[in-house]
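J.: Just below sit the structures, each encoded as structure tokens.
Quick note: the coordinates plus some simple rules give every number you see, no bench work behind them. If you're wondering where the values come from, they're calculated on a predicted model, not measured in any experiment. Cβ atoms are built from the backbone, for glycine too; each structure is taken alone.
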Structure P
Amino acid sequence: MRGFLAGLLVFVGLVLVPFADLGIWTRREILPSEAFTDLATEIVTQDPVQDALAARISDELVARQPRLRLGRFVLEPAVRQALDTSQFEAIFRTAVTSTHDQLERGDDHLSLNLDALLPVVRDLVAQVDAGVASNIPDSAGLPEITFLRKEQVPELWFGVVVTRHASWAFPVLMVLAFAGAVLVAEKRALTLVIAGFGVAFVCLLIVGALRMGRDALSDVVGPELDIRAFDAGYDVVTDSIVTQTLVLGAVGIVAAGVGVALIVTRRSNTRPTTWA
């Protein structure tokens, strides 16, 4: 029974590894507003993301002011240039803080309000064509840009809700399961080896799934330009998860190494039966 219980606890611990990994990452990168803003700011510095955002902002402005259609060849490059300014970073960080509030409230969509960017765009356009610039409103001209809806990726909303309320529980339960397995087992060192290598293997599976999951998720984002932007943002997000997952896997390997060392030490200290 002790062997069965130890094996069961190891299995439970391994099942909890992905949830614990996600819970730790959520508490580090999603729940704190500052960390969430830093991550989003890193995403928006990617060239494909800025290209897509410039096109989206230009679309919204032309829709609001049709006279801008003829001047779009000036407008869109100016918007793209504005996205590289320090003013945009400050505006974006404020907007993302609001987006974080939407995520915490569980709103059915995530959006950005970049209306404060319009004066910057207008000044840049004016350097090329004052006539086009005169058609750009100073404010209240840019509606909120919705970039993700709940019906597109309901799993994201579910995951955020679950991890928000139980992100601390999964890592604790995982550690308790592995600790209980080692304590209950008759061959504790061997159990430690199995658990450690098991954690490392599960972490490798998680990394592989994250790398392969980009193509599957990109099917929901729309046209080719948005897909390139999504891929760039996905890589930024998953890089932080992958790094953490690899660290967790390394901890598993260290634990397995400790178990191997204990087994070797015990065998070397055991007196051969021929000495009797």
Structure Q
Amino acid sequence: MENLVGQYYIENGEIISISAFPETDTDNIIIYEVIRLTNKVPLFFEEHYNRLINSVYLAKFNISKLPSKQIVYSALHQLINKNNIDIGNIKLGLMFTKTGEFLSLKMYFIPHHYPSLEDYENGVNLITHSAIRKQPNIKIRNRSLRNKANELIKTNNVFEILLINENNLVTEGSRSNIFFVKNDNIYTAKSSDILKGITWQYVIRICNELGIKVFQQDIKLSEIAEFESCFITGTSPKIMPVSEINDVKFIVKNYITSQIMNKYEQIISNYIQN
């Protein structure tokens, strides 16, 4: 059974006690999003909703019965107000049969772990793991990969697992994207090889605004020591400097990274105020 936070979840618009949440749904396929809540504001809801629908489209599932953006937004605020939670992570899960027929939309609070100020100051450590997502552009539940990543994170006392594909290329984190910095330029994996995270997309926009060149290309694991710095992006970590991958160390305090971090925090602040 999935861990839930709060007292209530919502399924197809109905508010239900979390005590009634089903213990298992292994027979169904779930396409999902995780939204960060700050000051009772679901950050970047529009982008998350659009990516959710796009994932369904790419999976070639039936989209005709999916709830509209307005219905989902209204239900989301019902969930927030009913649980009276200001800060946290909310999961939106669209459930489908194996033939792609829509069954339900569940939304609920899940446990979150936000990095400490010390993490941002000192950077975090990663290790690599050979794994691929068969459909990287679709945010679909993959329990085996998630469980393996959680196990590796715990046993190795690291912040995140960096996935390496069959060609020994760096792709993305188990729940994040990664960027590398060299000579004031930014490098990241090809968009076709990863799930384009919402924060990842904002970093691309920020770099364009700041005149920082971004190269989307193959990144060989054997060549990561050639980069000066790197950082991961995601709903919970936002933009997090990396201090080490395996035994390769990186400069944490990097001017380019700091520029991007500061601009992203401004975007969040403006979003909340508006």
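J.: From which structure (P, Q) was helix-only ellipticity at 222 nm (-39500 (n - 2.57) for each DSSP H run of 4 or more, over all residues; to 500) calculated, if the value obtained is -9500?
T.: Only one of P, Q returns -9500 for helix-only ellipticity at 222 nm (-39500 (n - 2.57) for each DSSP H run of 4 or more, over all residues; to 500), namely Q.
J.: Now for a different question. Taking relative contact order in percent (Cα under 8 Å, 6 or more apart) from the coordinates of each of P, Q, which one would give 18? Let's see the in-between values first.
T.: On the way: P: 30; Q: 18.
The read-out was computed on structure Q.
J.: Starting from the value 0.70: which structure in P, Q was FRET efficiency 1/(1 + (r/R0)^6) of positions 73 and 121 (r between Cβ atoms, R0 = 41 Å, to 0.05) calculated from?
T.: The value was obtained from structure Q.
J.: Follow-up question, since we're still on this one. Given that semi-axes √(5λ) of the Cα gyration tensor in Å, derived from a single structure, equals 54, 17, 14, which label among P, Q identifies that structure?
T.: Numbers: P: 54, 17, 14; Q: 31, 21, 18.
The value was obtained from structure P.
J.: Something else about it: Out of P, Q, which has the highest value for distance in nm of label points 7 Å out along Cα→Cβ at positions 137 and 177?
T.: P
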